[in-house]
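In the part that follows, the structures are each spelled out as C-alpha cells.
The numbers here are math on the coordinates, done by the rules we state, and not lab data. In this text, all values refer to a predicted model and were calculated from it rather than measured experimentally. Cβ atoms are built from the backbone, for glycine too; each structure is taken alone.
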Structure 1
Amino acid sequence: MQINPYLFYDSNCEAAFKFYEKALGGKIEMMLRNEEAPAEMPSPPERKQKIMHARISINGAILMASDAPPERFNKPQGFAVSLTVDDPTEAERKFKALSEGGSVNMPFGKTFFSKGFGMCVDQFGIPWMVNCPAEM
C-alpha cells in the first residue's frame with residue numbers, strides 16, 4: 001500500500017508543479033488537461049487548459065494534484081506536506097526555495113529534535129514542513 005498527498009490548487013497547478021520540479025529536483029510524470037478528457041466530460045472553455053490530474057515524482061515520493069473548479073476550491077488548511085532531507089545544507093536550500101514568494105511560519109533552524117526544521121506556505125498556498133532529522 002502507498003499513501004500519497006493529493007493537492008488541489010486555485011488554477012495554478014501547472015505553475016506549482018513546474019516550480020517543484022525545479023526547486024525540489026522532481027520530475028513531472030503526468031499533466032492531464034481538462035481538454036484531454038473524453039467528450040462526455042465537457043468543461044467550460046475557460047477551464048480547458050486547467051489541470052485535471054498531475055503527478056510528480058520527487059526523490060521516489062509521489063505528489064499528485066489538480067486545479068479545483070473555482071466553486072469547489074478551499075484554501076489549504078489542517079495539513080502540511082512534510083519533506084525530510086538528510087543533509088542540513090540541502091534541507092535549508094529546499095526550505096528557502098519553497099518559501100520564496102510565500103510566507104514563513106517557522107524559520108529553518110536547528111531544534112531539539114532535528115539538525116534543521118522549518119515551516120512555510122509556498123507561493124501557491126501549500127503548507128510545507130522541511131525537516132533534517134537529528135542522528136538517532
Structure 2
Amino acid sequence: MKYQKDGNTVFLVADKGENLFEALYKAQAELGFTGAQVKGIGALKNIEIGFFHCDEKNYDKTIIKEEKELLSLDGNFTFNEGKPFFHLHAVLGNEDYTTSGGHLFDATVAVTLEIYLQLNNLKVERKPNAEIGLNLCEL
C-alpha cells in the first residue's frame with residue numbers, strides 16, 4: 001500500500017494480494033485522520049459481502065472467491081464504539097457484465113485498488129441501536 005496526500009485528499013493504491021481493509025486501517029493509523037469519505041475502483045477477489053435484513057436484524061453473507069471488477073467502492077470512516085471503522089459498500093462487475101454488491105466485510109486486491117479518501121475533522125461515533133439492530137452514527 002502506498003499513498004500521496006495533498007491537503008485533505010489522499011490517493012491510496014493497494015497492490016495485488018493486499019487486504020483492502022488492512023491497507024485502509026494502516027493508512028488511517030499513519031495519517032491519523034478522524035473522518036473521511038471513501039471512493040474507489042479496481043479488482044478484488046475473496047470478497048465477503050452481505051445484505052442486511054431489517055426485519056431479522058442480521059446480515060446474509062457470502063464469499064465470492066473469483067476475481068471481480070470493483071466498479072464502485074463507496075463509504076466512510078467513523079468510529080464504532082470508540083474503535084476506528086470503515087463502513088464500505090461495493091458494486092462488483094461480473095464476467096457476464098451483470099453486477100452484484102452489498103456491504104463489504106472483507107476483500108483481497110486481485111489486480112490493483114485505487115482509492116480516494118476525502119479527509120475531514122469530524123469524529124462521528126457509532127452506537128448500538130436496538131430497534132434497527134446495527135451500530136448507527138450519532139450526531
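See the values below:
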{"item": "Label whose coordinates, when mean count of other Cβ atoms within 10 Å over residues 72-79 is calculated, return 19.4 (choices 1, 2)", "result": "2"}
{"item": "Relative contact order in percent (Cα under 8 Å, 6 or more apart) - highest-scoring structure of 1, 2", "result": "2"}
{"item": "At a computed 1.14 (Cα Rg over 2.2 N^0.38 Å), which of 1, 2", "result": "1"}
{"item": "Comparison of 1, 2 - label where FRET efficiency 1/(1 + (r/R0)^6) of positions 8 and 96 (r between Cβ atoms, R0 = 35 Å, to 0.05) is highest", "result": "1"}
{"item": "Read-out helix-only ellipticity at 222 nm (-39500 (n - 2.57) for each DSSP H run of 4 or more, over all residues; to 500), computed value -5500, structure in 1, 2", "result": "1"}
{"item": "Value 3.5, calculated as distance in nm of label points 7 Å out along Cα→Cβ at positions 24 and 40, assigned to which of 1, 2", "result": "1"}
